[in-house]
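As C-alpha cells, here come the structures.
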Structure I
Amino acid sequence: MVDITNLKVYTKDFLDGIDNKVLYGSKCQACGNFEVPAKVICTKCQSPDLELVEVKPEGKIAAFTCIGVGTTHFVQKGYSMKKPYCVVIVELENGQMISGQLIGGDITYDENQDPLIGGKPIKVGAPVVGEYEEYIEVIEGKRGGRQEKKRCRLVFRLK
C-alpha cells in the first residue's frame, strides 16, 4: 500500500491548475504512462512517482450529448428544455480524454435534427480548443458565514 504522505501529485494540484488557467496531466516516472486529468497513482504500474505536466487543452470531439434537463447549477444558469447545453468528451492530442461544456452559442437543430451550436454543426471528430471560464463559487459556511472564491472551469469551443 502507498503511504499518502509520499504522493507528489494530488487532485488539488489539478484543480488549482484549472483555477490558474493551466491543464495538468501526470506522467509516471517509472513507466512513462501519461494521464489527464492528473492522477495520484499511475493506473498502469501503480507507481506513486508522478510528475505534473502541462497539457494543451485542444483536441477533437470524441462524444457529445445535448442536455435539456440539467443539474441545479445549469438550471440556475438558465438552461432548460427550451435552451439545452452540450457536454463533450474531448480526445486531447496525446490521446487522453477529458470532458467539458461546449460553448459558442445557443444549441439549435438542423432539418435532420442534428445539433448545432451558434449555427455550426456539433460532430464527432470536430476540432475544439479549451478556454478557461471564470466564475465565483459561493461557499455557505456554518462558522465562517458566506465566502466567495474566484474559480475557473475548462470549457471548449469549436475551432
Structure II
Amino acid sequence: MPQNLPRVALYTDGACSGNPGPGGWGAILRYQDAEKELAGGEAETTNNRMELTAILSGLEALKQPCRVEIYSDSRYIVDAINKGWLEGWVARGWRKAAKKGRGEPVLNVDLWERLVELLGIHQVEFHWVRGHQGHPENERADRLAVSMIPK
C-alpha cells in the first residue's frame, strides 16, 4: 500500500439504553481542516454492535484508501485488533480461544467480517481513549450516539 495515503482521524462511540436495547452510534471523520459527522441508531441492539457500527460507518464513508487513526473508548474493539484476537478468531473459524476443546463462537461476526474487509483497504491504527473523561471528540461522538437512540 502506498505510503502517501491521505491521513484521516476517526473518532467513534456507541451507546445503548439497556444492553440489549435501543442503541445509537456516532462517528467524526477529520481530514485536514474538514470534518464530517455520521450517526445512526437501531431499535434493538447491543453496545458492542453500536461501537463496531460507528467504526464501520466511518471507514465505509472514505472514498479511497487512507491511513486512518481510529480513536475509540471500546476496549473490546481496540484490544481485539491490537492484541491479535481478531486474527485468532479468523484463524479458528470465528471461534474464541479455548482452554479445553473448541472455543465459543465470536459474537457480531457479520460486523467483524466487514471490518476485516475494510482493514484490507485502509492502513488503520486503533487507539483506546478513556470514555467520559473529557476527550473532546469522544464526548462529541458520544453525544451523537446518544442522540440517535430510538425513543
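Read-outs: derived from the displayed coordinates by stated rules, not from any lab. The structure displayed is predicted, hence computed values, not measured ones. Cβ atoms are built from the backbone, for glycine too; each structure is taken alone.
Brief remarks follow.
- Origin of the value -10000, where helix-only ellipticity at 222 nm (-39500 (n - 2.57) for each DSSP H run of 4 or more, over all residues; to 500) was derived from one of I, II: II
- Source structure (of I, II) for P(r) over Cα pairs in 10 Å bins from 0, in percent, for residues 65-104 alone, computed value 27, 42, 25, 6, 0: II
- Given 18 for relative contact order in percent (Cα under 8 Å, 6 or more apart), calculated: source structure among I, II: I
- Entry that produces 1.00 once FRET efficiency 1/(1 + (r/R0)^6) of positions 41 and 97 (r between Cβ atoms, R0 = 35 Å, to 0.05) is calculated, selected from I, II: I
- Origin of the derived value 24, 21, 13 (semi-axes √(5λ) of the Cα gyration tensor in Å; candidates I, II): II
- Entry that produces 13.1 once mean count of other Cβ atoms within 10 Å over residues 33-40 is calculated, selected from I, II: II
- Identity of the structure behind 2.9 (criterion: distance in nm of label points 7 Å out along Cα→Cβ at positions 25 and 121, calculated), options I, II: I
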